[in-house]
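Read through the structures below before going on.
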Structure I
Amino acid sequence: MPRPYVIIVSASSIDGRIASKTGYSRLSCPFDLKRLHEVRASVDAIMVGANTVIMDNPSLTPRYVKAPKNPIRVVIDGRLRIPLNANVVVNKEAPTVIVTTNKAPRDKVEELIRRGVEVWLMGEDRVDLRGVLERLYEERGVRRVLVEGGGHLNWELIKEGLADEIRLTVTPYVFGAGTSFLEGNGYPTTTEGPRLRLEGVRVCECGNEVVITWRVIHDQGIP
């Protein structure tokens, strides 16, 4: 089945961390932040993991640029851990879909629905990410998805061959520990991972960050 084009956008420290050991993740300069919001304005949906909502409490709307509409907010939360007062729940500027598993607490599912949030049960122990993307494509007309992951969501999408483009801003900071851009079991060598083609490298307008874009080469082509 077809699925949307998936773009992972992130900012990291020089040592590849997207957050410190305390969860601090404010790395982008104002130019990079505006660039992120331009991508938000160009897509149909924004996808994040539960940890991003819990740690950063984002609104996930393109506030810094003019957009024709706010994209759908999609939260991958297998254990339904996000709080009921999270911005993606209480802020009604954009529709929110929370994707969880059949093991999610039923009372919390019902409460989220009562508050106007769409809840999808997709999987037993883990969320079926491919199924989520296909459903977004078929039911909601989503053709482009921006992923502002955490490291775990980034890893799962790349591991399952569901990412099509990676845009990484390398910032002039070092954490030494914390959350990596990818958090998972890892590949033993370079031959097991995805094949990437460098699309562009440029210095940010701030003069102190580098923006790198890769395309993922799919054997069967990009859906």
Structure II
Amino acid sequence: MSVLSFSNLSYSYDKKKNVFHNINAEMELGKIYAIFGTSGCGKTTLLSLLGGLDSPTKGKVFFDGKDIMERGLENHRRNHVSFVFQAYNLIDYMTPIENVKLTSKLPPEPILGKMGLTKEEMKRNILQLSGGQQQRVAIARALASEAPVILADEPTGNLDEDTVMSIMQILEDSVHQMNKCAVIVTHSNEIVKRADVVFHLKRGALQMRKNNK
């Protein structure tokens, strides 16, 4: 059974310009889904709808088969999904350890260590870290969350290719071992190649392919 799905989903600006129209998909636990397409095709908008940050013009988003609008979008954001934003959205007066503690009762040091942060860096103020390090903290925070669904908007955009491969290995291991569902908006060929399922958003339509791994 799908953990996250959407049916006849449409979104338009000012009810005039259609971003996408009547798209459908189902997403399961234990898999990584990549959404790719050209800039401006609606990838981030779709992710926002899945996370309850915005409402569709038409159609419904479901979590465990129940309409997230009926459950309440705030409830959905608080309990069902964790986010990795392009702009990090970390608490800038806190350390990496304190940021991860906001989403998890588990010790934050192991996951931060997997992300390549030293013990010293874990205790620094967020603003004393590089952009790449801050992005790693954001990913660690999402992985540490008890929410079953991770929604990530270009999570490796500020990282070099070798680091992208390392982060993807951690994401793969975490999603498969912890039985989470990760939905990643990306331009990275590495992420597209390593995802379990790839969605191509083009001209308002959504096409799906499964990767042979």
Structure III
Amino acid sequence: MSAATTPLRIALADDQALVRSGLTALLAGFPSLSLVLEASDGQALLDALVDSPVDVVLSDIRMPGLDGFGLVQALRARGDATPVVLLTTFDDAALPLRAAEAGAQGFLLKDASPEDLLEAITRVAGGETLLAPVPTDPVRARYAYRDQAAPTDTFSEREVAILRLLAGGYSNREIAKAVFLSEGTVKNYVSDILDKLGTRDRTRAVLKAITLRII
């Protein structure tokens, strides 16, 4: 993003003051981002967004009152399609799928690096969907795949989204539900992904995709 580009307007909801202040400081370090709204619960942020639209919403999942899932559902119910990235300290395999079902575009663990957070915000602002946590460098190193040959073709945004869900361990049926496709269509996508990566199964495909920074 060039210096001449208007910074992305960000709204943040988290019930823990220390977490909010930490995220505020983190976001301030990126010239391409501007935190314009901050709230301690989902309802307060939901109300504030009526008069102050933003480019991306960051929200904790577990908050008293209106939680992150409820915030996303309320936004979608009133026709607000602002991309939402849900944040959590809980590494629960079911959370990304619930986030997708609620209508969120992204899901990120709070211990992700600042670069991971910036990447997630920038991608969802650009129309992408990140339904599994962005792999960190230690994760990439731990799961480095021996075959690092380049894919035979580029990957579409839809294929990358499906790869991320594969990385989350989701079945074709669960992926189909999350991305609003038929199970048969998802199966075809997975087959194409394996072919492009030159891998025999889903596990190898995910490991190679992480190694090559496709996801």
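Which one of I, II, III has Rg and Dmax of the Cα atoms in Å, for residues 25-152 alone, as calculated from the coordinates, equal to 15.6, 52?
III
Looking across I, II, III, the calculation of helix-only ellipticity at 222 nm (-39500 (n - 2.57) for each DSSP H run of 4 or more, over all residues; to 500) that yields -13500 traces back to III.
Readers should treat all values here as calculations from the given coordinates under stated rules, not as data from a laboratory. Nothing here was measured: the structure is a model prediction, and the numbers come from that model.
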